[in-house]
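Before anything else, here is the set of structures, which you'll find just below.
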Structure P
Amino acid sequence: MQNIDSSVVNDFGNEWSEYNQSKSDLNLEKAFEQYFSIFPKHVLHDQSVGFDAGCGSGRWAKYIAPKVKYLYCFDPSSKALDIAKQNLSQYKNCFFECSSINQVSITENSMDFGYCLGVLHHIPDTKRALSACVSKLKKGSPLLVYLYYRFDNKPIWFKFIWRLSDSLRKVISILPFSIKLFITKCIALVVYFPLARLSYLLAIFGLDVSNIPLSDYRNKAFYYMATDSLDRFGTRLEKRFTKKEIFSMMTDAGLTSITFSNRTPFWVAIGYKE
């Protein structure tokens, strides 16, 4: 019934304790703009109530909470939720609950909006969790989601590189946290950082860097890279979906007028409850 993987919950609790996002405000703002570029801003006002499903450190909630009446932040990791409470302590309109998506106490058909970013692909039954999110929304309300893509818009060689990295992830992710923390910092230093800075230089000269792995990090700090390296290689359960599969899941969950962002990260999508 919980629809969670306890090892994944523990991994993310450790991740947000290590990288509590207190050092990356500028990078977070850029990332927030990427994720929320297709979100209807008019929905966020002083009378709207919404939820952050799998809030983690509260890094996205800090940009939403000042705009709305109430924001419900829930996560199955008590360690992550403690970090979120610290990061959002200045906002008195945030409510916290240590719960999975499928067991959160939010009343059905009560929310004006919701978002679930980078969470659904780490859940055993993604489709059921997505349906649970939709069930909390009022009719016509938007849900913003981000799920890892299956490189359906990338060349074959790009997919091959991912397969190699995924084999590495399966080994690293089962190691003790202190060891995988060290390894993922090294990966961020010797892989993420050089490729990101190469993309940055090439982009200055007007070259297309969209197919260079990790090019999305070209304007982001090392702290952000280290966080995502641990996220990527330190998590035991990771699923990936094509754009078509995500569209199908969202439709089956009761969403309509589905739109996908055409910018990184892929795939970010928004739909409205029927």
Structure Q
Amino acid sequence: MKLKAACSITVTAASDCPMIAMLRPRSSPTQWIISDRYELEPLVPVTEFADGYGNLCQRLIVPKGRMRISVEVTMQVAAHLDVPAFAPQTLIPDLPTNVLPYLLQSRYCPSDKMQGKALEIVGNTPIGYAQVEKIRSWVHENLEYRYNVSSATTDALETLAHGAGVCRDFTHVCIALCRSLQIPARMVVGYLHGLKPMDLHAWFEAFVGGRWYTFDATQDQPRGGRIVLAYGHDATDVAFISDYGFQPLQVDEMWVEVSAPEQGQTESAQLDHTDA
């Protein structure tokens, strides 16, 4: 399906502030860029590079005052997700070398402390895709989607203790539980068509049956229509803005819109700095 996504962010810098943004998708076997536009007001020099995960990053200095960053892309993406219920677990000796790091615990996904919980959740579920789906559905059914419960430093164990969180938190819990069962899992951020309320979104992928498959614990059923911006171990690797000034950037507003031009469906959101 064809999707058009747009994001506009306005920031204020108390002084010149180095920044790295991660707001531009890349073409891949699962998505193709038809067109894209990236604007800065005021215009400043930008260097683009790919990080260790292949994500496109834009390096610049935000000048003192206000700056607006606007991105608009039209992409071809999968309308439906593959759901291979009987895909087996890929044994560790058979994992590609670049997948192995996604077995490790990380800052927000302390999988080394969560195996007992994972085994309790999956029970006698067949190993592989079915276990990942069992974890996803358990998180969806047992955690409440609620704002102002978590912070930028909340990890998966804390989310389980709170019993609530947002998409980032749901994703961290699922990733940590999967890794504790020796199933590689990684965080994904991007856009989801039809998401309500509209915002930048987080979900996860698990490597089973010899490839990556998409899972989203915030949704009650598999949904395609996704544009991927970035992959990483957890939220540490996929921040859409990272600033390095003596005083942090202030995000004044963020606006997101995703539409399916061929269907005439549009979802948008105007977010204040507390949401962003």
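Taken together, the values in this text are just the output of simple stated rules run on the coordinates, not laboratory data. Just so we're clear, the structure is a prediction, and the values are computed from it rather than from any experiment. Cβ atoms are built from the backbone, for glycine too; each structure is taken alone.
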If helix-only ellipticity at 222 nm (-39500 (n - 2.57) for each DSSP H run of 4 or more, over all residues; to 500) is computed and equals -12000, the structure in P, Q: P
Out of P, Q, choose the structure whose coordinates give Cα extents along the principal axes in Å, for residues 20-115 alone equal to 51, 34, 22 when calculated. Q
So FRET efficiency 1/(1 + (r/R0)^6) of positions 140 and 252 (r between Cβ atoms, R0 = 35 Å, to 0.05), computed for just one structure, reads 1.00; which one of P, Q is that? P
Distance in nm of label points 7 Å out along Cα→Cβ at positions 124 and 212 was computed and gave 4.2; which structure, P, Q, did it come from? P
Value 27, calculated as relative contact order in percent (Cα under 8 Å, 6 or more apart) from one of P, Q, is from structure Q
When distance in nm of label points 7 Å out along Cα→Cβ at positions 84 and 148 is compared over structures P, Q, which one is greatest? Q
Say we calculate FRET efficiency 1/(1 + (r/R0)^6) of positions 4 and 92 (r between Cβ atoms, R0 = 25 Å, to 0.05) for every structure; which of P, Q gives the highest result? P
Read-out mean count of other Cβ atoms within 10 Å over residues 28-35, computed value 16.2, structure in P, Q: P
